[in-house]
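Nothing in this text is a laboratory measurement; each read-out follows from the coordinates by a stated rule. Given the structure is predicted, the values throughout are model-derived calculations rather than measurements. Cβ atoms are built from the backbone, for glycine too; each structure is taken alone.
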Structure I
Amino acid sequence: MSEKILQNINSPADLKKLSTEELGELAAEVRELIIDTVSKTGGHLASSLGAVELTLALHYVLNTPEDKIIWDVGHQAYAHKIITGRRDEFHTLRQYKGISGFPKIKESPYDAFGSGHSSTSISAALGMATASDIAGKDNKAVAVIGDGSMTAGLAFEGLNQAGHLKKDLVVILNDNEMSIAENVGALSSFLSKKITGRFANKLKGEVEGFFKSIPKIGEGLLHMAKRAEDSLITLFTPGMLFEGLGFHYVGPIDGHNMNELIKTLQNVKELKGPVLVHTMTKKGKGYTPAEEDPATFHGVGPFDKETGKAAPGSLSYTKVFSSALIEIAKKNDKVVAITAAMPEGTGLSGFAKEFPERFFDVGIAEQHAITFAAGLSREGFVPVTAIYSTFLQRAYDEVVHDICTQELPIVIALDRAGLVGADGPTHHGTFDISYLRHIPNMVVMAPKDAVELRDMLSSAVKYKLPVAIRYPRGGCDDAGLDGPFKDVELGRSEVIKEGSDVTIIAIGTMVEDSVIAAERLQESGVSVGVVNARFLKPLDAEAIINAATTTGRIVTVEEGALQGGFGSAVMELLEENGVGCDLKRIGIPDKFIEHGTQLELKTDIGLNAEGIEKAAKELMERPSTGKKLAL
């Protein structure tokens, strides 16, 4: 691969020295670097490949970083990173201590706004445009949002206010899914060019002045002319909705045609008020395997660059959940499944094939997913809503107001709970314990292994309560998965090992490491008990109080935030029951954890067998204060 052009691109200013033809050559080089890197590191490949020309055109036309580009989600931003001074670091993408897979304001002045969750770009860009207006500046704010992100309510909330405020905001709708007939697209593009050109806008201003100068009938003629112009735009384009929201609609245009992109963006810069530019792109552009299977290459692990094939995946918790839910649904026709635009990621694509009439993909709309589930539940169905832990944060009010207040039976399958690895702080599922366990009527549990996940899911659909099951990203053992489902008694823990010196009470993924730590401590003469809590709510008060009174020392271990987490719940229970005990909590500290492998991150914060062993020894060395509290 020749990098004759790319090796000299150290900032967007260098793009402005290139011809349109050279920009096209640069796009090919950027694509090659993205493919080569992501084949080794994994990442969001298809979306970034589809946005290369758009990225180059934006930086070519705009004056960044003074002009702000706000990338929605960030899946499209790899080319942006490469041409904004991070080319030589790009090989560290998503690696421990390397550059982030998403825009990050601490990483570069060109990253105008951090992203990771969808549909935030329009609201953020509108805030920046408004701030610029108040400060008397004339820099541009441009939001780049994919068509999938437009399904979220937040995007429309931003569009709604932008149309009302009439600030100078540009929204780029990067559309790689919508099918538009070729002739309609061509006509729309033609109309857009005609009405957005500098000369046309100057002419329009002069015509308006002429009409206004005609006594009595001038204003009426001007109104009719404007209505005719608007009708032409909206009648033959998909822009009716955006025009109705107060935006000047431009497009659709070919998002891979550099000349057309540059000319359109140059013209749009001259427009006042909110503008939406509709670009049509192809996910995976330039890499055949990604073009043919964009869903797989949306977020992908390392793969063979020549063939596009990834290494065979091991059994995962997601796959276990998927198989168990199908098995449960075969016996219970009231079970339905819901996802928020993640059928593959949450493992529900298999359910969709098996029970298409009982499967619902609501798009990127977690709030709607929960309340939609509430409606189904109210009518006697048992909705299982699979959402990544980090994305359920967006539906907190709906969980409180629509589910728990009404005590409606719904199962929330919290995939990717805990540290997820390379996607970093926006995607770690570290807060669900804290924001769910304090809600009345909510049951929260976490399995120690794949077999327990199956049993918990089977039991959850019978509890007739709001239930959240949190389970991690990653592989698991397949032992025992062929057996029948076993009922998990509500609020009952599992005592794995008795001890007299200290008790380790762990939840979910941390049970295995706790058992290993206990075995090591036993070798040094320490009698250690181990309890698999299973439930974060309701807690097994009997088992916890017994551990406190038997050993006088408890170590709690959780793959979640310490603030308001499982350890805090244990402390509260002991206080409420007047039981004194020396207690040490292990979990995720009060900070956002960066990206890296799960093993690297857990080692870094001591959330492993070694860390548990160390914490138990430290607790053993403390002077004991455990006693019954005076009431």
Structure II
Amino acid sequence: MNELSTRIDPSRIVNRVVAHHDGDVHELVQILREVQEALDWISPETIDCLVAALGVPRTKIEAVAGFYSFFYLVPRGRYRVLFSDNITDRMAGSEALKNRMCRNLWIEPGKVSEDGLVSVDLTSCTGMCDQGPGMLVNNRAITRLDDARLDAICELIRDTVPLEQWPADFFRVDSNVRRADMLLGGDMAPGAAMKAATTRGAAGMLEELRLAGLRGRGGAGFATATKWSMCREAAGEAHYVVCNADEGEPGTFKDRVLLTERPDLVFEGMTLCAQVLGAQRGFLYLRGEYRYLLDALQAVLERRRTAGLLGRSIMGIDGFDFDIRIHIGAGAYVCGEESALIESLEGKRGTPRNRPPFPVTCGYRDQPTVVNNVETFASAALIGLHGGVWFAAVGSGQSAGTKLLSVSGDCERPGIYEYPFGVTIAQVLEDCGAEDTQAVQVGGPSGMCIAASEFSRRIAFEDVPTAGAFMAFGAQRDMFDVARNFTRFFAHESCGFCTPCRVGTSLLNNLMDKLARGQGSPYDFSEIEKLNRRLQSLSHCGLGHSACNPVLETIAKFRSSYERRLVHTDYVPAFDLDRALSAARQMTRRKDAGAHIGEDS
């Protein structure tokens, strides 16, 4: 516990935070986040105070807090350092930087320093792939790490300098918009789309969405007009609008840029949806790694309220009452799945629900709810202003409009590229300055691995669909290492709800580690295929279904990366008994052949 935590009475903090949220247990995730921001961790005494203030069982609070990786039930130091473990950060040297910090601070990775000052560990992708290596310090993003910046950070930590006094440049996050089109290149006055849509009415707005052919930009591509219409027609005491900004897929950062550059466009799209549904409440679910955006987004919402674009009687229309609240996530990739996100909004563990029923009929608080992502709502706002025919004129056959691509990896100009649907992968690689590229991972670990022979393929729902991640890998990269990083990600991010995924992702990760140690054989390939069949058929949600994708695709397209690790023709167990006995040999000072398993004495 740090000095600050020992001086503050947790009951005072808890009571203030709970009162701010009106004692609503549905706000438990936000309550825990705000309490931890004040106290550094969630102590047993703090949980006692929460139990008394909220009137809920202790087990519920502990279960929710234990689910999210950004909540701490044990002290993790005054400075909690988390290095981004995405493959692009590793390619940029994050592993060496993490080891350098541990040496500088005399600390073991994953541990807390003996004086309780600092801990250093790993987290999944922080959404800063265009300016990595990156890390979080007390959930604040730091970008463009190098040796000099890291050494300066170590000095600041040793001198216990508060984060508010660190150089502002350390926390600078650039948008890096490299190519803009209708979403990032236009200029729409706040309220313009709402005024245009109001003249059409709800039915007219749905018709414009249908004419536009707008499909969800989260990757699945469900028709937006159909989703909004189904929710509008569903019976319920209230309807809700939810914007999914929990873009946890490694290699994706487009939502971060849209919310930085065009937040009004996103909030306008949400308000149009509310007008169609008759909803009065909306939520922006913002991933915890983007906590730094909160104040700026709150300012935009307040400005819209002042302008009569949020709140009661929007634009002077009686009965048009709608407002938006921002919910910050707490480090759970699975909450990007819409039903898990709703569970989190309700103050629960982010475990995906059984479906059906779907959120459009039974979503937030069991009421009809539309969940779309940031890019979809921004596109809907443009359709509200310009109409569906205008929107449908851009793009390809089954994919209208533009797509934001988060480009990172081995290229000269990483960043955000907005293209009309139908752009070839080769064109994107040329524009971003990628040379001698052997593969592109489109859609993150759960997406598709595209080999050089396929670079004529197009980004479109009818060819290569994607939520936005576009990672380039040069010829010098080992695609086995890329796939291995992705399997670690799936094993780390499995929510643990279902046994097939919880155990299967761990077994897959172990198999990849076994191959990396030179203990692989053709037997392991067949085991991976068996795991895939079981995960596909038995997993509760898409995380388990797609966990084997990066391994199977790289085996198919880059088999030599695996075959050079198959040093055995027959099965070799992953457990190495001789290696396990090394500590005993050291203690007994035995170096002779007889002290080894499998060697002649």
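For which of I, II does FRET efficiency 1/(1 + (r/R0)^6) of positions 136 and 328 (r between Cβ atoms, R0 = 30 Å, to 0.05), calculated from the coordinates, equal 1.00? Don't skip to the answer; put the middle values down first.
On the way: I: 0.00; II: 1.00.
The read-out comes from structure II.
Comparing percent of Cα pairs over 44 Å apart across I, II, which is largest?
Values: I: 30; II: 21.
Biggest value here belongs to I.
Among the shown structures I, II, from which was the value 0.45 of FRET efficiency 1/(1 + (r/R0)^6) of positions 312 and 416 (r between Cβ atoms, R0 = 35 Å, to 0.05) calculated? The value was obtained from structure II. Structures I, II were shown, and mean count of other Cβ atoms within 10 Å over residues 448-455 at 22.1 was computed from I.
Comparing distance in nm of label points 7 Å out along Cα→Cβ at positions 112 and 336 across structures I, II, which is largest?
I
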